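Presented below are the structures under discussion, each in the form of structure tokens.
Just so it is clear, none of the values below were taken in a lab; they were calculated from the coordinates. Note that the structure is predicted; figures quoted are calculated from it, not measured. Cβ atoms are built from the backbone, for glycine too; each structure is taken alone.
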Structure I
Amino acid sequence: MTDRQSKILQAIVEQYAEVASPVGSSLMAKVFSVSSATIRSEMAELEHLGFIQQPHTSAGRVPTDKGYRFYVNNLGELDKTNSGRAERALTSRVTSGNVPEHVIRSTVDTLVELTHNLGLATIGNQLYMSGLSNLFGQPEFIHPGQVQEVARLLDNLQPWLHEAAPNEPLSVYIGQENPIGRNSGCSLVISRFRSPFSDSSYIGVLGPTRQSYRDVMSLVGRAGRTLEETLYE
């Protein structure tokens, strides 16, 4: 992939996350100050490589799971400028001196407010979830079959976390990378943290593959680090 193609893919991912509709060549031409024909050629190559797809003949393009994975892998250092205010809001809600369960629940609820996704955390042997209406309110989940796939993922998420025990500080499972609910069209962003309940507790969010990964990953990572600091200070 060329540098320009990489930048076009990044722009498509971020624009699609914002507007929830396929991104056309005319918009990208304005962004990159080149002709629409040049953008169409670059988009055709990105589509050939499997990074974007065209939902129907007259539409613009949307990222594929492969495109999202490339984007996430190449984010580099997360942009603290954009997420700083949200991170401060989250940190201010994670207060010491409270019951650990309440602190974790409050942090999940704050993630729900800031990301507009479903928030979740393991508390002992239970999986706490909040913001289900956020998840099913997304335009991706208007088809009953897809809702069933999401429900299947949620039903099996706790035993999968217990069995798989992801050991990265921050893990991102995009679309069909999810070991359960592969066709749910969801991405799981989850952080491992140490708590009084377990050395491998988890907090994160579940949302559509179309989301602002830069901000969400930054917030989930901050939530895990802040919880661990707060619960053990």
Structure II
Amino acid sequence: MKHFDIVEVQKKIGYVFRDWELLFAAFTHSSYANEHGVTSYERLEFLGDSIVNFVVGEYLFNNYRNEDEGFLTKSRALLVSTKTLGAAVNDLDIIEYMRTLGGAIQDEVLKSVKVKADLFEAIVGAIMVDGGGLDGCRKFVLDKLSRFIGSEYAQKNANFKAMIYEKCAQSGKKLEFHTYSAGKNEFISELIINGVPQCRGEGSSKKKAEQHAANIFLTSQKTSK
């Protein structure tokens, strides 16, 4: 645990707090709070969780106007996931400022992806309570998640095959993947809808080839609108 440098932490976050106690609370794990009789980040994290979901949902709604509810729901779930928020905290390089007990507990806390995600949400909650309002929260969330929104990261983690299955199920169409080996560690998958071939994908496994084909199809549908 690093010495809590208020100036440095606020600089990394990109927000100057009026009430430093809120900032301290956002970085206080329950193990430290219980031992020292102070407030942990849990209530702030509760508030921040709702705000992060709203901000990301609002962004997707406004910027992906041709996508349906299924796409928006899956995209939001990816962007507000523990993995993504934890990665954002890694980018900020602030987890070592978390106030926790020493020893094994400290090591466990500082390595926990969930704690990192909780910290992200607690910071958002703290910004709201401090008076930064929704605009301040929106600025923090979208800025710190900018490299994940609409990026290759999101594409690599999206389940394109599931998205197409859902679309076809909703419209009563039959979806098939004709996947075959084209050599060592090389597969080709043909995406077929209602018996009509649509496109082909390639990959080092059947799963990757089918995902590639699904991604190609979804991209072509989006650009044709």
Structure III
Amino acid sequence: MIKAILFDWNGVVIDDEQIQCEIFREVMGPHGVELTDEAYYARMGMNDWAFVSSVFEEAGKSISKAEVNSIVEAKTANWLERLHKSVPLFDGVENFIRKCAEEFTLGIVSMANRTEIDEALERTGLGPCFSVILSAEDIETYKPDPACYREGFRQIDLARISADALPMVHADCLVIEDSAPGVQAGKAAGLPVLGVTSSVSAEVLRAAGADAVASRLDDWMPETLRRVFV
């Protein structure tokens, strides 16, 4: 029975995959690198540093660690500026999170920068809903490597135990993901996965191993999750 949920961030809670793509395109353009939508979505699950390095490598251009950091910093600054105008949450996701927080322990496992996650949580007031947050700064690898979800499970289990709950088994902790690498990471960590078709098709998510697929999270209330993920 589901007792905890680990959310991916971009493409699950916040509707900004295309925004991220556009910003990366802007900040990488002056370096002579043209980023296509296809190139961006092919790298879902990477952290920003790995993403930039991979795009430059594919373009046949060398780039120093300092230059990668500069591009990532410029991208984050641009993203935060846009966030100050509006937080692009998916329709219904705030209601879904708040209802789930009443019955489950919630966490975030994302390859996004912690600054971006914290700013959005503060501006939406959703921060108190989450007991655990793992970001790109916390994990050396990136999805589809399962290390992030293994650590996410460990931390959210400890959070529950510190609140006087009994330890969980892996089947008790649901992952919600929007990408194939994210689904693969969750499954490789031994966790059930709900895929959301905000970024890729249901077929891609199922092929990656998703146990169930949703088009909208607000169609899935706590009781629905309990019935599907027994």
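Before moving on, here are some points about what is shown:
- Identity of the structure behind 21.7, 67 (criterion: Rg and Dmax of the Cα atoms in Å, calculated), options I, II, III: II
- Top of I, II, III by distance in nm of label points 7 Å out along Cα→Cβ at positions 26 and 210, largest first: II
- In this comparison of I, II, III, the computed figure -19000 for helix-only ellipticity at 222 nm (-39500 (n - 2.57) for each DSSP H run of 4 or more, over all residues; to 500) is attributed to II.
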